[in-house]
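Rule-based calculations on the coordinates, nothing more; no lab input. All values reported here derive from a predicted model rather than from experimental measurement. Cβ atoms are built from the backbone, for glycine too; each structure is taken alone.
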Structure 1
């Protein structure tokens, strides 16, 4: 049986190499403007992704551009507050012309949705009327709430992030959280495929993002893995 996997990148954040990343990926999680990017830039990213046939998803976040959406919110934040926040961003993104096929929360929202039930509940409540799949780490609250609501949950892995013994990402505050050794990245990519991950993320905010993307593609193709959107898997 042929093994296939999706490559996605977090884009629309205003970095100069984003078009080069779009040439490498099959899906793109595009900022909704809350943590990075502006309406003009987001429209350009949408147009470039569409022109290449890249599947487009929304990348909502905490509205915190100063910290790039990576500062966690109070754990007492209600599910209703999260749902309203995500809904506003998705609606705004659609008004820019986005035809969406999935949702992947960004940064602190992504991480807290794995660990905090109320945040995962709010995320899923906002997306449930649309029926879009949600991307995230396996085994957390986001997956549980998606399963309970009948939404497809897409298991995501990271080529350039270190995992802890619990299967969660090592916090970026730790010195060794981001991988930069090519051999280590390649080994991790193949391990993620063996685990049955459906999509692998390429971070778009690192200067070496394109080089990492090229390495990931070479590694997958060298192992006989087909690269295609998870929607077609």
Structure 2
């Protein structure tokens, strides 16, 4: 693929569709799903990981159940087996949405968050984010702080995922722009060029993609309703 692909997925499977989702997961994924105490979390996990397998399979010419995954050095999932190194991917899910990002020849990170009430957004920002980001967030009108906070959060998470550093990169060691400003990297000691873009996931969601290269092309796609019927 010449550009990064971002797939937006609705997670509302019927019981029959959920059975199809579970059937294509590997043993590790089924064990992880079984550990969720809340049924909604279990459904979200199974459906999002099945969608990931469907999208990867169609990009690679493999059946969803044939996809082999493993954790990389910093814990980021990556392709294993015959497809190792064919492309980079990332998955994020929240509420009723999932995102799957794919790219060849670069690294990618995606993050989506369902916007919800958060009374201590400024305290969290001052404790964990860079000082310039916290100051920019504090300058927002009070009614805009929640939306700006979740937009900022997804931008920072997408960057960390694209870099593949996991928790080893503290969130205050780099800065990104704060919504409603367009997404861009403002400060980072090392890591190279990054392309950031907002993702329109529908009302009530904030989402960002980060691609580890300059001026990356990004194509946005929606997985059609009824997609679990394509799982084999």
Q.
Can you rank 1, 2 by distance in nm of label points 7 Å out along Cα→Cβ at positions 23 and 175 and just name the one with the largest value?
A. 2
Q: Could you figure out which one of 1, 2 the value 46, 40, 37 for Cα extents along the principal axes in Å was computed from?
A: 1
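Matching task: -10000 is the computed value of helix-only ellipticity at 222 nm (-39500 (n - 2.57) for each DSSP H run of 4 or more, over all residues; to 500). Pick the structure from 1, 2. Let's see the in-between values first.
Numbers: 1: -12000; 2: -10000.
Checking each candidate, the match is 2.
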